[in-house]
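Each structure below is given as structure tokens.
Just so it is clear, none of the values below were taken in a lab; they were calculated from the coordinates. Note that the coordinates shown come from a computational prediction; the quantities given were computed from them, not determined experimentally. Cβ atoms are built from the backbone, for glycine too; each structure is taken alone.
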Structure 1
Amino acid sequence: MNPSELALIRSWIQGISWDVIGEMYLDDADRNEVMRVVRLLREKLARKAQQLGIDGDAKLWEQDREYSQEWMNRALKSVDTLKSKPDPKPQSEDHYNRWLPQQISARLACVKKIKTLAELAAFINQHGGSWWKKVPNLGKQSAEAIHDFFSTSADDIGISLDLSSKKATNFDVVVVSNRIAPLERFAPPAHLTGEAGTNRAPIERCRIDARNDYESIMAWLSLWGDDTSTHRAYRKEAERFLLWAILEKGKALSSITMPDCAEYRRFLADPHPANRWVGKPAPRWSPEWRPLKGPLKPSSIRQSEVILSGLCEWLVGQRYLDSNPFTGLSTQGYGRRTNSTDRVLSPALWGQINVFAENQAKNTALTESQRNGYQRTVFILKFAYQTGLRLHEIVHARVGDLKQVSNFDGDQWWLDVIGKGNKHREIPIPPSLMDGINAHLRDRKLGPVGYVSENTPIIGKLRGESREALSASGLYQKLKGFFEEAASEVADKDPLAAEKLKRASTHWLRHTHGSHAVASGVPLAIVRDNLGHSNIATTSIYVHTDRDERYKAILGLSDKEKAS
């Protein structure tokens, strides 16, 4: 551990609050991030104690903390002991779980006949640089951690890795059949793979290289990058549907009919047996993993059906399926669909929260660090509102994405955005927002646009390495926390507005942008292009002129009744 990590873990042992630890050592990280870092440091200490054969210290860090002076003394002594001892050296015949993180070791356990570091290295060298793709849910980042371990330990182990491209060969992976498991680990019975599904189109006409339902789903998912939110959301829905078809209906996915789809809708609203389908959040490699956390809301059921219908329609287009079983399914079971305009902040409420943020940024009763945090919030609100960007688009926006264009009326600034579905669009950046961007860069001790690296995130951290971006989860949590503070501020005067702010999130700023733009007379086609909608019908949710006119008409009738 480096000195900063040692200071952080000692602060945690001594009971310093999460918020203070985040401010002192992790660039104002939120509570969840601090908890994550502490967990990783505990795992690191437990692993070193295990490697040194100090079982008592290993158990100390593996178990939950105890709130006693005795435990605190033991923990501090353990830190000092482990710090004083040199790191042990790995040997080729050691079990890999002695040296690799628990999560990675658990995933490697799916590969049979690999126990030692030497056997793991031989397996990697056998399959080449893409070996990790065949290990269920291992992931490139975990594979790179393994590569780094072998690289730094090459002299001790006496083995080097060959990561050149090779044709992958079959290897013995533990698969799961006839019980709940993630898509990549589930093996259906041979008669339910879909190779002979009753809704299969003639095989000779199929346009994709898919022999069964699993391969057809993977072909569809390949349209989106593995690390995108769209890929994860679509995989989740296809996974649930495939598991339900096989385990509950005893059918291949390519044999499902429209009545089955209606039954699946009822299942999502009341998943049973619950002990099979419902569970607490767990890693995909864990035996505790379950497809559902509980019954879905009507809006979530509708989203599931839209995604699955899209999957089946694509498979029909690729001539894998003969027909889409979701076609003609009644929409009466959805209940009231959540209207995006329900997630819009009115101009008055929008003005209130901006004034609150600005006042907090000037509040001398707060620390300088807190005021700086609110000043950044002022900018985030302005940037998100004026651009209408999605959360992942905000955190990925870089200074180099800003382009200056000259025309007859003068210079213009535009922001290049790669949005949902890897679609490119350009967002106009007004002069006032450019001023805000440069001011935020100055707050981070950086130069203005044109004098700073193009890879600098537009919204970044205030302390530490100021060129680093905020994570999507970090930005989301910061805004959620701010909305809750703003809710408390307005609760006495307007409890309904306070309840609305408690539900607000980052995406509400996108809806607010669209609604306010349309209400201000911005043409619908322009709003569509700014928001990156494929269809103008999606943008039309922000047009509620008819509803406004109906309200005003009834308001007028009410006024006449009062006058009579």
Structure 2
Amino acid sequence: MGISDGEVVALGSAPAEADRTIDATGRIVCPGFVDIHTHGYDLKITGGTLTGSTWASVTIDATGDRVPRVRGHPHPLTLSCWSAAPWHGVTTIVMGNCGFSVAPTRPEHRDLIMRTLENVEGMSVDALRAGLGDWGFETFPQYLDALESSGSAVNMAALIGHTAARMYIMGEEATEREGTPEEIAAQRDLVAEALRAGALGFATSKAPTHVGYEGRPVPSRAATTDEIIEIAQALGDVGGVMQATVGRGLSHDEFARIAETTGAHVSWTALLGSARGPGSHRVELERAREIAARGLPVFPQVAVQPIQFEMSWKAPFIYEALRCFAPVSKSDLEGRKRYYADADWRAEFKEKAGNGGKIGDRWARTEVSYLPHNQELEGRNVQQMADDAGQDPVDWVLDMALEADLEMRVIQDVINHDPDDIDELLHDPTTVIGLSDAGAHASQLCDAKYSTEFLATFVRGRGSFDLETAVHMLTQRPAEVFGITDRGTLAEGKPADVVVFDADEVGHLGKRRVYDLPAGADRLISDAKGIDAVIVNGTVIRRDGADAVDPHGPLPGKLLRNGKG
């Protein structure tokens, strides 16, 4: 392969002598992977001021620990498991999923948006506040301009989020009530404006697990189905994709209606293995197939690994959708401890999650991951230890958490834990690989390793897919579903986003916790193995497990306006 000026100029033999050569003998050379479901990379470094969360300045994360210092900030910014994404071969990301974009946002709502991200996506608000200065944008077009001017390590495409748009129009009442016809029309106009400026599409959520600041539902959950469908009509007016997270009033029928009335691709999150009991995913698959048979472009996203959270009882994300956790979410540390110690509150929690509760079987898939006052229990199964003590697992784990002043962490396979179910979902022609959630829940999970997990488990380990099919599923398939037109393939004249990997070694080394966020906040990261090189627009950003781009110099990633760039 030959690469020049950021593009592929030859496939097979290079046309001339190269300035730099990568020996890929015995390796797989393929397009860079396309991650369609990330969070928190949305805010950026612009004008020398950190305006980005997680989460990460996408301009620096491919550089791991060797990152720029931001004016006025005392230590390097290595923000969230986004730093892991290019380590695992990802060269293009889609931001703003589930309705959680950071624009449009009025200045007076910035703290509310940060607190919402803290609750629903596990981002440390202390780290956000420590790192954030003037955001440098308010409207979505201004936000895209800020992304483009600052540069990035990988390519970015951005969805406009319903939660942000709703709060922009309705203020805090967005979490409390339906929108008026005038407010809905104003939101549709905001979405159309964003699409014309280059947004990839529109994202929303009705998921009951999406609980924002003060335990309030995120704004999109307060919308009616008719409001969502009306706003989505902007996709038919201008063009774009819709991403949605399922919940009451937003499921198969609504996705089909939106696809039919707008002509837009609709990708929903997420079709997971046996979510409502053994074999329940097959019911959802059948509905998806019926819609596809009507010729409607509706694509369920599936995850290639268990949805596994490492949770502190200070931030009990796994259980916050339960009614008994509503007052807990509104409480400070001491208030949470009082609830956890209260017998009546525990009894309500046990109805759902104790022995015999509707989701009580999760404790058999839960281990203690951190217990500072009794490290001998780390790595051991919660259900087994509760049984040995003659206790309900709720009582056992809360007693331990209180002894640890809520510093205890547990790791739990919440859902999608059967590889046979995952295998079945991946083989269905209606689905697309998604839900890496890279950048979200920085202290609770790191699924940015989804690509190497897929290649190690389902290609090499189980032999479920041949390499050509697997590469297509990680590259061209997600790009086509999301309308990203110039990524996901290698061809002469196309951008040179390339991954070189060893099929016999590719994988990951699990997860590890580091404490390098602003305000000393922690995050989980995952190291890749078997990835020889990652190239973005002709620039090598990773080589043999090390960073290969100067974080202080120009960065190769591009903003993909309307899916191309």
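Looking just at distance in nm of label points 7 Å out along Cα→Cβ at positions 263 and 495, which of the labels 1, 2 belongs to the structure with the highest value? Intermediate values should be presented prior to the final figure.
Details: 1: 4.7; 2: 2.5.
Top value of distance in nm of label points 7 Å out along Cα→Cβ at positions 263 and 495 goes to structure 1.
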Using the calculated result 24.3 for Kirkwood radius over Cα pairs in Å, for residues 87-414 alone, pick out the matching structure from 1, 2.
1
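Comparing relative contact order in percent (Cα under 8 Å, 6 or more apart) across 1, 2, which is largest?
On the way: 1: 9; 2: 22.
Largest one: structure 2.
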Of the structures labelled 1, 2, which one yields -8500 when helix-only ellipticity at 222 nm (-39500 (n - 2.57) for each DSSP H run of 4 or more, over all residues; to 500) is computed from its coordinates?
2
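Here distance in nm of label points 7 Å out along Cα→Cβ at positions 159 and 447 has been calculated and equals 1.4, so which of 1, 2 was it run on? Before the final figure, lay out each step's value.
Numbers: 1: 4.9; 2: 1.4.
Label of the originating structure: 2.
Among 1, 2, considering only Kirkwood radius over Cα pairs in Å, which has the greatest calculated value? Numbers along the way, then the final one.
Details: 1: 27.9; 2: 23.8.
Comparing 1, 2, the top value of Kirkwood radius over Cα pairs in Å belongs to 1.
Computing distance in nm of label points 7 Å out along Cα→Cβ at positions 95 and 111 for each of 1, 2, which one ends up highest?
On the way: 1: 1.8; 2: 2.4.
Looking at the calculated values, the largest one is 2.
Given structures 1, 2, which gives the highest value for distance in nm of label points 7 Å out along Cα→Cβ at positions 215 and 239? Intermediate values should be presented prior to the final figure.
Values: 1: 2.3; 2: 4.7.
Ranking 1, 2 on distance in nm of label points 7 Å out along Cα→Cβ at positions 215 and 239, first place is 2.
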